[in-house]
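Structures for review follow.
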Structure I
Amino acid sequence: MRKPPVNFFTEEISFNLKNKIRTRAWIKDTIEAEGYVLEELNFIFCSDEYLLAINQQYLNHDTYTDVITFDNSEALKTIVGDIFISIDRIEENAKQFGGKAAQELCRVMIHGTLHLLGYKDKGKAAKTLMTQKEDQYLLQLSEI
C-alpha cells in the first residue's frame, strides 16, 4: 500500500497533529494550485533543541527558528521535501503575537511549503509576497 504523499512525524517530542486528512488535502491543493506535482512531503514536528541542532549542522546558523525546509526534488515542478517545525517556537510565537498555536502551526506549515514552491522571504518585496500567499492559502484552509 502506498503511503500518503504528505506525512507527519515527530522527533524528541510528544505531539499529535489534529485534522490530518484535512491538512493533507490543504497542502496538496496548495501545491497543485501553484502548478506543481506532489510526490512526497514530510512534516517533522520537533523540539527547539532538535531544530537548533539541524540549523547548526546544515545551515551554520546558531539560532532558534520555527521552521527549516529541505527541498529534495530532482525534477522541475515536483515537490519532494522535508519540513522541520519546532513546536516550542510555534507555542512561543502564538503567545508573543496573541494568536492560537494551531493557527501559528498552519502558518508555518504553509510557509515551509511555499519555500518548496520557490517563494523566498529575504527582502521586503519577497517577504510581502510570501505573506500574501500565506494569507491566501490560510483563508482556503478555513473554507475546507
Structure II
Amino acid sequence: MTTLDTILYTGKTHTVGGREGRARSDDGQLDIALSPPGSGRPGTNPEQLFAAGWSACFEGAMKKAARKLQIPFPTAAAIDAEVDLGMVGEGFQLQARLTVSLPGLEPSQAQALVDEAHRTCPYSKATRGNIDVQIRVA
C-alpha cells in the first residue's frame, strides 16, 4: 500500500443511520438524506454518490490529460456513470460503467484522454483490480 507524500484535501463527513440516515460534511457543504436503492424514500444512496464522485473526478483527470496531450477539451464533455450493487455468493459487490462523451474529438483523441484519465484518476486507481469496471467512449 502506498502512503501519501502530501495530502491535498481531506473530505470529512458524519453519517448516522446508514442507508436510512443522513450524511453531513464538516464544512456544511453536504447535508443529504440517505435512503435504500429503490425504496422510493427521499434521499440518495452510496452507489449514486460514488457514481457522482467518480464521474466528476474522472472529468477532472480528462481535463488534465487534455492539457498534457495538447488536445482541446470539449466544453460539452459529459460522463454517464453507473454503479451496480450486487451479490457474489453471499457477499455484496460493486461493478461500474463509465460512458464518456467527448463531442468534436476524433475517436483516437477521445480514447487517448480516457485512457490517460483512467491511469491517473484516484477513483480509477482505487477500483482497479477490486471491481469490474467498463469505460467506453460514446
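Quick note: the coordinates plus some simple rules give every number you see, no bench work behind them. For clarity, every value in this text was computed on a predicted model and none was experimentally measured. Cβ atoms are built from the backbone, for glycine too; each structure is taken alone.
Assorted remarks:
- Comparison of I, II by Rg/Rh (Cα atoms, Kirkwood Rh) - largest value held by: II
- FRET efficiency 1/(1 + (r/R0)^6) of positions 49 and 105 (r between Cβ atoms, R0 = 25 Å, to 0.05) derived as 0.30 - corresponding label from I, II: II
- Relative contact order in percent (Cα under 8 Å, 6 or more apart) - highest-scoring structure of I, II: I
- Which entry (I, II) yields the derived value 13.6 for mean count of other Cβ atoms within 10 Å over residues 81-88: II
- Computed -16500 for helix-only ellipticity at 222 nm (-39500 (n - 2.57) for each DSSP H run of 4 or more, over all residues; to 500) - originating structure among I, II: I
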